[in-house]
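Chemist: Okay, got some structures for you below.
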Structure I
Amino acid sequence: MARRTKATAALPLALPAELTIYTVGELHPQWLAWLQQGAANTPAEVQAAAVEQVDGAGLQLLLSLARAVSESGRALRVRAPSGVLWAGCQALGLGDWLQGHAAEGKPA
């Protein structure tokens, strides 16, 4: 089996169905480990279609990930954000932030 090195691009991070205060404690270390796998100067891709529940704590964790990605010199791309994720971002004044990071734009 081939070993993954830091020079290879990480697979996209799939956000879970529940991105809430109840899951952020276990997600945080997983996301940090995922972030360390990515190659410098390559976008960090997050698949967000599965998000069915989101709250302020979940969005705070997502923003924390975006900051860590930026500090590593990479760009964050959010692929296929669910309607629930869009609504949560809009409710907290983060709609423009998500629009700027969404690879496909707003859902129909």
Structure II
Amino acid sequence: MSKIAVIRTGGKQYKVQEGQTLKVEKLNNTQKGDKINLETLLVSFPEEDKVDIGQPTLGEKTQGQIVEHSRSKKMRVVKFKNKIRYKREIGHKQPYTKIKIASIK
């Protein structure tokens, strides 16, 4: 098994492995193909039965590469009030960044 890490980005935490692709909150000021360093909270070495835990973080030990910037499917939000003829429908597309985990140190 390969190393497992817990990273924090966009106010959320993700459990990742090397080579994994995941969608995170949009990362501004980055372009497709850029390499980024991610804040690492925990690194696990399964073959050695060893775990490194940060106090509160280990620094930027996980490296990733930007695969794409995009927006998710449209989510419809409906507001409705009974008996007063009020109905409002709006849509929202959440922007995201897809990253691929290159290495965990």
Structure III
Amino acid sequence: MTGCLISRLKYTIGKLDGKITLGDSIGPDEYRLWPKSSYEVGKIQDAYDKQLLRDWLTANGYQKQFEDARAKGREPVAPKIPQNLISKMTERYVIAYERLTGHSL
């Protein structure tokens, strides 16, 4: 992994047939990967994760709609995500893959 910092990593594990088993994927949704070249203490870091989507959902009121629906026992309705946001997230996930593996897609 060249030029990156892993700032947080989450594993979901459990027991299966008496053995400890990884129960989740390991990808940009389970860690915070920051580019080392732009890292600065005390600054909001560039990241290769789904924070862009979280921020968009919150800024557009969808996060509150989801929470309200769940509180009323209803299944929330997902919004249509803008293509430019999908493209940015895709680019970040590709960069994360390439930096972690050293391979291009």
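Here, each number is a calculation from the coordinates, and none is a lab measurement. Source: prediction; values computed, not measured. Cβ atoms are built from the backbone, for glycine too; each structure is taken alone.
Chemist: As an exercise: volume of the Cα convex hull per residue in Å³, calculated from one structure in I, II, III, equals 143. Which structure is it?
Modeler: Details: I: 103; II: 143; III: 172.
Value 143 for volume of the Cα convex hull per residue in Å³ corresponds to II out of I, II, III.
Chemist: Say we calculate mean count of other Cβ atoms within 10 Å over residues 41-48 for every structure; which of I, II, III gives the highest result?
Modeler: With respect to mean count of other Cβ atoms within 10 Å over residues 41-48, the highest-scoring structure among I, II, III is I.
Chemist: The value 2.5 for distance in nm of label points 7 Å out along Cα→Cβ at positions 33 and 49 was derived from one model only; which of I, II, III is it? All intermediate terms of the calculation are to be shown ahead of the outcome.
Modeler: Working: I: 2.5; II: 4.7; III: 1.3.
Considering all the candidates, the number was obtained from I.
Chemist: Ranked by distance in nm of label points 7 Å out along Cα→Cβ at positions 57 and 89, which of I, II, III sits at the highest value? All intermediate terms of the calculation are to be shown ahead of the outcome.
Modeler: Numbers: I: 2.2; II: 4.3; III: 0.8.
Once distance in nm of label points 7 Å out along Cα→Cβ at positions 57 and 89 is tallied for I, II, III, the winner is II.
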